[in-house]
Structure I
Amino acid sequence: HFIEDKQSSTYPVYFDQQPGWVTLCRYGTPCVRENPGCLFIATERDAVAHLTNSQEWPGGECIVAALSGSTQKEPLLVGKPSTIMMESLKQRFHISTSKMCMVGDRLDSDIMFGQNAGSKTLLVLSGVTNKSTLQDPSNDIQPDYYTSKVPDILSLLNKS
């Protein structure tokens, strides 16, 4: 999604099902390139957006890469797997990441986010990642735990 303001001091980029090439060219590139101090922010850098089990679209990384290429600047990543969000949670709730568990369905953002932050990780196989991807020898991101579906977590909690 894009802001249509060349004078903006912040230019956030995130996944949008209707990204506008004209908007990127007309506002994004000039804003980031010509506006000193403009903060180029990416909320995520997923190459693929999994909209449904059978529908994958180019993700936010495609827009981020286009703007980065046209401006020769790299964005500040504030979404997963950056630990900026985790640092905010730690400060706000005064909790250690060793007492947290990141639950998610994507290895390269959710699980990596938890690992980067120093928390335990639980991969749920009912979303983006399936068991064959998890166990593929080329996969170097391994969660601490994994389960087939979210309700499995509730039954584990009820047993303890």
Structure II
Amino acid sequence: MSINDKELYFKDLEEIITDIIFIGSSEHDIDEEIANNMWRISANKKLIKTLTINDYKEFFNKVIHNRRDQVINSTLKHGVIFYLWFDQLTCQLRFNLISDLHKKLPFQCDLEILEQMDDIILAFLNFPFHDGLPIEGYNDNIEEKPFILKIYQTRI
């Protein structure tokens, strides 16, 4: 029995689940936290048709569980903030964590904090350009509005 593309995709992502994280001991460690704790996930158009919100939720729940174990087993007395967003320019789901010593997430744009990750995953799954943006550009005839990045976050 051969492994299908979806199973192979998530098998390739398994190393992310157990990656060792860096937990800063002060607010000055934010750059190191960002550099060490950010991961990116993408998929091509063919594969994306086979993936579901629940597939990704199961994956992210495993990641969060592992990160919680790492925080519990650390010598530090504070937790971390796990956060997830969809980067449309790169067509990637991105996630990171920083220590909960920080007062806000490290973005320079306005944020909309979501209580569930579903909308972020759905935006990724429904995005039309998983194989890249058209060379001639893209005009969706939508009125320009101020950019607000949707973020899912949870304290660990």
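Read the figures in this text as sums done on the coordinates, not as results from a lab. Computed from a prediction, not measured in an experiment: that's the story for all the values here. Cβ atoms are built from the backbone, for glycine too; each structure is taken alone.
Tabulated data for the structure shown
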{"quantity": "Value -8500, calculated as helix-only ellipticity at 222 nm (-39500 (n - 2.57) for each DSSP H run of 4 or more, over all residues; to 500), assigned to which of I, II", "calculated": "I"}
{"quantity": "Test item: log10 I(q)/I(0) by the Debye sum over Cα atoms at q = 0.11, 0.12, 0.17 Å⁻¹ calculated as -0.49, -0.58, -1.07, pick one of I, II", "calculated": "II"}
{"quantity": "If mean count of other Cβ atoms within 10 Å over residues 72-79 is computed and equals 10.5, the structure in I, II", "calculated": "II"}
{"quantity": "Test item: relative contact order in percent (Cα under 8 Å, 6 or more apart) calculated as 29, pick one of I, II", "calculated": "II"}
{"quantity": "Winner on distance in nm of label points 7 Å out along Cα→Cβ at positions 48 and 80 once structures I, II are ranked, highest first", "calculated": "II"}
